[in-house]
Structure formats: structure tokens, C-alpha cells
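Please find the structures below.
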Structure I
């Protein structure tokens, strides 16, 4: 995200697009609002590091959300973590 890169060091966007519990479908999605949230299956999602792994847990997603949404369970996505890293 270009906007994210322009924030001061240590700053980050607090929205689902930057959450460590969200991901896009591994087959692609061209629509805004197609971000999958895995907040109810955190442990399984955190263990995913490949496309195959994401397919394996895909049916356990909590709901689809808009990228700008943010829930009380937001976790900052850390670089290199999970499938989307």
C-alpha cells in the first residue's frame, strides 16, 4: 500500500486490509469487499503459509469484509507472516 509506506516509522493502517487475520481468495478476487476474515479460526489461519494451506481452511472463514472495516480483534499483519505475508 502506497499510503502505508508514507506513514511515519512505526505507523500503520488500522483496517482489515492490514490485519493479520484476513486474506484474499487464492484464486483471485477483483471486487472491493472480498477480503476474508479468519478471526474465529485464528490458530488455523496463523499456521497457513502456502496457497494449498489457505485452500484447506478456506471454508472456515468467519465472513467477508470490506478492506476499510476494522473489528475489535484487529491484529497488525507482520511482514513475512502467513500466506499473504
Structure II
């Protein structure tokens, strides 16, 4: 997966999270971001990878996102790596 594809998936994930009130509140709570931070950093690869990791860390949310976006559940993981993110050891 190239960076452009990864950014597209990540922006789809941003829209998915922001569009779900409960999911948005949970992401903002665990990430420490404010709504203004999220709006200002939508092009920041670190934030995008973090938001994808947030979805990957919650299988039910990951599956809902993947289905809504027409993606495989593996695509967000691949996007994290393409954005320069990593998996904890």
C-alpha cells in the first residue's frame, strides 16, 4: 500500500469516527485530542496512524469501519504502516 492510499483510508476513518458520537467521544477521551486538534491535524500522519490504531484496537469498531468503507479488516493495519506507524512489540 502506498502513502496516498493510506491517507485515503485514514481520512475515511476520521469521517467514520467523527460521524459516530460515541466513537468520537471515546477517541477524544483516550487520545487527549480536542475537537479543534482533530480538525487541525487531519493531515498529520501521526494522528492519522493513531486514529487507525484506535479502530484496530477495537475489533467491533474495526469491522464496522471496514464494512462501511468497503475495505478488508487488514487495510487499516497496512495503512498504519504506510503512514510510518508501527506495532508495539
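Things worth noting here:
- In this comparison of I, II, the computed figure 9.5 for mean count of other Cβ atoms within 10 Å over residues 27-34 is attributed to I.
- Relative contact order in percent (Cα under 8 Å, 6 or more apart) - highest-scoring structure of I, II: II
- Answer label among I, II for the case where mean count of other Cβ atoms within 10 Å over residues 11-18, calculated from the coordinates, equals 15.2: I
- Which entry (I, II) yields the derived value 20.0 for mean count of other Cβ atoms within 10 Å over residues 51-58: II
- Origin of the value -4000, where helix-only ellipticity at 222 nm (-39500 (n - 2.57) for each DSSP H run of 4 or more, over all residues; to 500) was derived from one of I, II: I
- Computed 29, 26, 24 for Cα extents along the principal axes in Å - originating structure among I, II: II
- Mean count of other Cβ atoms within 10 Å over residues 19-26 - structure with the largest value, from I, II: I
Read the figures in this text as sums done on the coordinates, not as results from a lab. All figures in this text were calculated on a predicted structure; none of them were measured in a lab. Cβ atoms are built from the backbone, for glycine too; each structure is taken alone.
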